[in-house]
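Next come the structures, one after another.
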Structure P
């Protein structure tokens with residue numbers, strides 16, 4: 001009884017205390033400068049701080065002496081109550097003999113420090129656990145297992161309640177909708193540090209408490225009806241019934257109820273839906289139940305518009321129109337349009353010839369989804385689209401017309417969450433890719449301007465894809481705990497207007513891990529990807545692969561010490577060249593560039609066929625009132641190789657060498673807004689821009705290889721050979737020259 005009385009006191013005192021230590025301090029009140037804990041070993045100071053009311057003034061007031069944020073003053077009554085709260089905190093977690101003393105220390109005539117002296121004492125251990133009421137339940141072992149494991153452990157009532165909650169969820173998902181929280185009885189010998197736990201499970205059907213039946217409840221019938229509203233009559237009950245995960249004759253599962261609600265809300269068919277059992281008095285029995293679905297329809301059409309600005313997208317806008325029940329069977333039509341580079345572009349975008357030539361980027365599409373065609377777990381869709389998109393410093397893709405087929409299915413067994421969505425796709429498009437002549441020279445081994453002009457004509461691209469995602473994080477926008485994994489497989493073939501078709505297979509794996517430590521988050525990410533020849537043992541793809549299918553690194557969501565796409569294979573257009581007299585033989589002349597006297601007019605990423613990127617990031621939240629601001633410290637590492645390509649004039653080929661990996665540390669600031677974290681990062685790059693092939697275009701518009709060490713006559717690259725990656729521009733040595741600025745919305749991963 002005493003323990004329950006103390007718990008009640010803590011629960012009742014907390015709301016009053018919240019008002020007791022307010023920000024409006026009276027004249028003569030003592031300001032709380034510090035709250036500390038001594039003697040706590042099992043629980044951290046941050047955990048204990050969350051259990052009490054007394055808190056110090058804001059960080060700006062305490063450290064800088066600036067009157068910004070809350071000023072919190074001493075309430076001696078609440079300090080005494082906080083000592084009781086801490087004893088209750090320890091008691092609920094198995095430390096029945098813990099004692100807490102409070103101490104107030106004067107720092108100045110106006111400020112005090114509050115200290116809590118903790119003696120945790122020995123923990124109380126569980127001697128025995130007995131469980132009744134599950135003898136006839138088919139999943140008895142699964143339910144009892146976590147509860148029986150309390151034997152020999154510290155008697156934490158908090159952990160016990162969490163385990164009981166998990167057991168109840170398992171029973172609700174296994175066909176026991178009437179199960180109640182079990183009767184719980186425990187005996188504690190605080191002197192002997194021993195406790196015993198007795199749990200008795202039962203269900204309540206009508207007014208009677210009964211033992212759980214041997215057979216789980218199955219659905220006898222489903223009643224679906226719409227509630228009156230402004231949009232009533234738009235969505236037929238038969239359509240809603242087809243989207244339910246619940247089926248007549250199936251075992252009733254609370255997870256299926258939640259999945260059905262999620263499906264209806266995600267399709268935006270309803271504004272509100274309630275799924276539950278009819279009254280007990282109307283049920284046939286506790287094992288043959290009737291489900292009732294009541295829904296309020298949403299507006300059948302919607303129009304959305306948004307606008308924003310980003311470093312590489314400049315001023316951008318997008319619009320969407322949706323018809324949620326096109327033919328009366330939940331068929332959904334989405335019309336989307338987005339445009340970028342409308343104006344207000346940065347100098348780096350204006351200096352990119354591709355961005356300047358392309359003008360406005362656009363994407364327009366129409367997508368038809370058929371959620372009732374194969375059932376709610378299967379989501380087929382078809383999309384028609386047209387686009388013109390520039391990948392900064394890499395390529396410009398123009399697709400007059402394209403189509404994409406997609407099919408998604410959740411592979412996770414019923415009751416297993418998070419899900420395991422599988423996405424299958426097929427993409428067929430007719431278009432062309434434009435890039436700097438030097439990029440085409442590297443990618444296609446074609447360095448004649450006339451050949452490049454032919455190559456930039458429309459071609460046919462076909463890609464099959466499969467993606468599998470497992471997301472166990474707690475947030476889509478700003479994960480602070482959990483993990484996620486993604487695997488993507490793609491097969492593609494491209495047919496140019498001239499030449500034979502090329503084929504490739506792309507494999508990409510991506511994993512992230514998030515852990516909360518106090519007021520900070522540790523985040524880790526690993527990406528590994530490769531392009532291979534189909535039906536081989538991971539031999540690198542050396543035939544033509546379209547630029548949009550190649551692998552790139554560098555930028556705000558990759559290795560942040562490098563600008564977008566500029567980590568890995570590069571090509572340079574330089575402004576000067578000279579004739580290497582030592583290489584002149586008869587009429588032959590070798591053109592080369594002098595890195596010390598030349599400057600780069602244009603740098604372009606050619607992408608590669610092998611990628612590794614790893615990131616570690618520490619996100620530290622600021623104290624109140626700036627808790628919406630995060631500081632981030634990160635280390636990014638990675639590289640992109642073009643395995644199988646010729647590396648230098650000696651004919652050496654590129655292989656994966658881990659010593660090539662570049663490591664760039666940095667820091668940044670995030671503001672946690674309603675649309676996601678607004679992020680500014682600075683990455684430190686001590687390497688400069690990497691090695692690449694150098695080209696020069698004179699007044700004759702002939703593309704000439706001028707890389708140091710090349711032996712090509714007049715810089716003309718013969719068919720089947722490539723310009724060596726031996727040129728590296730010089731970089732300023734100052735600290736600020738080595739910083740790379742990144743701005744984006746959303747966390748880096």
Structure Q
């Protein structure tokens with residue numbers, strides 16, 4: 001792969017998105033006729049090539065204005081993007097960006113998202129990339145369109161372009177400038193006068209966007225676009241899509257991870273005209289007029305299935321298994337690396353652990369598939385429309401252009417909807433039925449067969465000199481990933497390593513990836529080192545001592561001041577079973593500090609988080625209202641794995657595949673939450689959908705130690 005291709009891949013994906021390495025979900029057999037149609041006559045030559053990133057441009061390339069937006073005769077401006085809305089507010093943010101650059105109000109903008117037949121490919125929705133990558137592209141495209149329209153207007157007015165101004169999409173002469181003052185042109189008029197060619201030019205590399213200091217639409221609170229339809233139940237999620245003459249489909253799944261089908265009979269449904277049954281390789285599916293009938297057909301056939309027995313590790317053995325099957329990775333060092341640990345006056349070691357957890361979206365996976373001849377349209381909930389399009393094309397031997405993927409605003413993702421298995425299942429059933437088919441996973445299917453956040457083991461070592469100064473640091477992550485593996489602290493000798501491992505369960509992306517695991521381990525270990533350096537050492541002061549001046553240190557100061565760290569810590573020291581903790585970190589070019597207060601009930605082995613203060617900085621704030629929601633959502637989601645969330649399994653069977661068994665945070669768990677968002681207009685805006693999750697677990701773990709002296713190194717946090 002050449003450097004340009006490599007840069008393009010990095011622009012649209014992240015190296016730790018584990019599901020990228022997965023094989024196809026299903027391998028459908030071709031019949032002889034299909035085989036001949038694909039190959040035709042002649043000699044077949046098989047060549048293996050890397051995946052082609054269809055429609056994708058190199059780093060920095062921007063679609064032309066005509067690819068990015070459309071101006072209707074009614075004045076409505078339609079903006080196009082492949083990004084999806086899974087609750088994170090991207091539709092609103094893109095609307096603001098377009099309105100800002102075009103000089104119109106947000107009610108004049110309509111955003112079409114994730115329809116592979118009409119939108120440019122901005123990549124999927126992952127890694128907090130919408131803000132730093134897609135928003136600038138939208139802004140540049142709209143700024144270029146504004147300039148082109150002003151040039152067209154200048155010709156019609158017969159005046160220089162700088163004599164004209166824009167108000168709600170209407171171009172007129174700036175008061176006091178010479179020219180026809182009564183004359184006006186709407187954007188729609190200008191496009192029509194130019195015979196639709198006004199937006200065909202490419203976006204200049206030096207196109208200027210509205211500076212932050214002049215923002216009028218961006219930088220202000222704007223409520224979620226489409227919010228009324230969502231709260232009133234009018235919005236159509238992927239699971240709500242209904243097509244004419246549609247059937248409902250279900251799939252027969254193995255009883256456990258790793259189980260292999262040895263035999264099965266389809267005779268029980270062979271004569272049922274009301275049921276479409278498909279057995280194609282490892283795919284066994286059923287479609288009927290309603291889900292109940294489809295389930296009945298599946299259960300009849302399932303009773304005849306013979307599966308291989310499975311012997312695999314349980315969740316209780318997971319840490320040991322991951323360590324035992326790990327493979328050495330690349331070691332990154334600064335200074336002397338780990339060799340300095342041998343010379344340290346004090347030498348600490350600690351191991352931390354995080355389990356598999358589910359994404360637990362409100363809406364499980366869903367898809368509706370419809371064929372028209374050899375052309376396929378699928379409505380589905382995914383964060384990666386182009387990847388699903390590619391998977392469908394591969395599964396059915398179609399050109400990508402014959403596959404259309406449409407993604408309605410979807411009920412949650414959190415990194416968990418990057419793959420297209422549900423779309424493929426619906427499409428296979430629809431092909432057999434010759435009718436549209438809807439496949440909606442149950443909650444049990446979502447909790448079992450969707451991928452999990454990777455489990456991880458983190459081994460940390462640190463060294464202190466005779467004066468209590470931190471001199472050495474080693475951090476090894478096994479399995480969960482390398483995000484935020486490097487320490488932000490100024491330590492002379494540092495060694496870090498990520499080791500992959502063979503896993504018993506399927507894992508993939510999750511909000512903030514491995515940053516949750518690595519920051520949990522690092523920030524808890526920093527408290528342990530502070531205590532080893534001096535039993536009276538303040539954990540806040542210890543961090544301030546080793547953080548370089550800059551943005552992370554700034555947010556740590558703000559959080560401590562807002563939380564009143566010093567006075568609160570001194571007051572709580574006089575109380576029984578009360579404690580405070582602190583943590584900070586950086587990821588995705590944004591910066592976070594979290595303070596937490598807890599109350600511990602040692603008799604009942606319980607704790608309650610009573611107050612949390614979060615300071616967060618992600619550059620110039622584009623929508624304060626949405627940013628506050630993102631930070632709050634991250635903190636509350638991060639509390640789940642900290643309090644109770646963990647997958648339980650044995651011999652490939654998930655033991656807690658329902659919400660009644662898998663405890664996400666309840667209202668009673670929500671603490672008093674104080675969110676401080678720093679608006680640093682001197683820095684470029686970056687994403688906020690991931691980083692705020694990383695601080696809550698270590699801050700609470702440190703607070704529990706402060707309250708009762710128990711050092712908890714595994715998630716969820718359980719008092720002994």
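What follows draws every value from the coordinates through simple rules; no lab data is involved. Values in this document were obtained by computation on a predicted structure and should not be read as measured data. Cβ atoms are built from the backbone, for glycine too; each structure is taken alone.
Table for the structure above
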quantity	calculated
Parent structure of the calculated result 7, given that relative contact order in percent (Cα under 8 Å, 6 or more apart) is the read-out and P, Q the choices	P
Which of P, Q leads on Cα Rg over 2.2 N^0.38 Å, for residues 133-188 alone, largest value	Q
When mean count of other Cβ atoms within 10 Å over residues 477-484 is computed for each of P, Q, the largest belongs to	Q
Comparison of P, Q - label where mean count of other Cβ atoms within 10 Å over residues 125-132 is highest	Q
Test item: Cα Rg over 2.2 N^0.38 Å calculated as 1.05, pick one of P, Q	Q
For 15.5 (mean count of other Cβ atoms within 10 Å over residues 253-260, calculated) the corresponding structure among P, Q	Q
Read-out helix-only ellipticity at 222 nm (-39500 (n - 2.57) for each DSSP H run of 4 or more, over all residues; to 500), computed value -8500, structure in P, Q	Q
Which of P, Q yields 46, 30, 21 [Cα extents along the principal axes in Å, for residues 565-644 alone, calculated]	Q
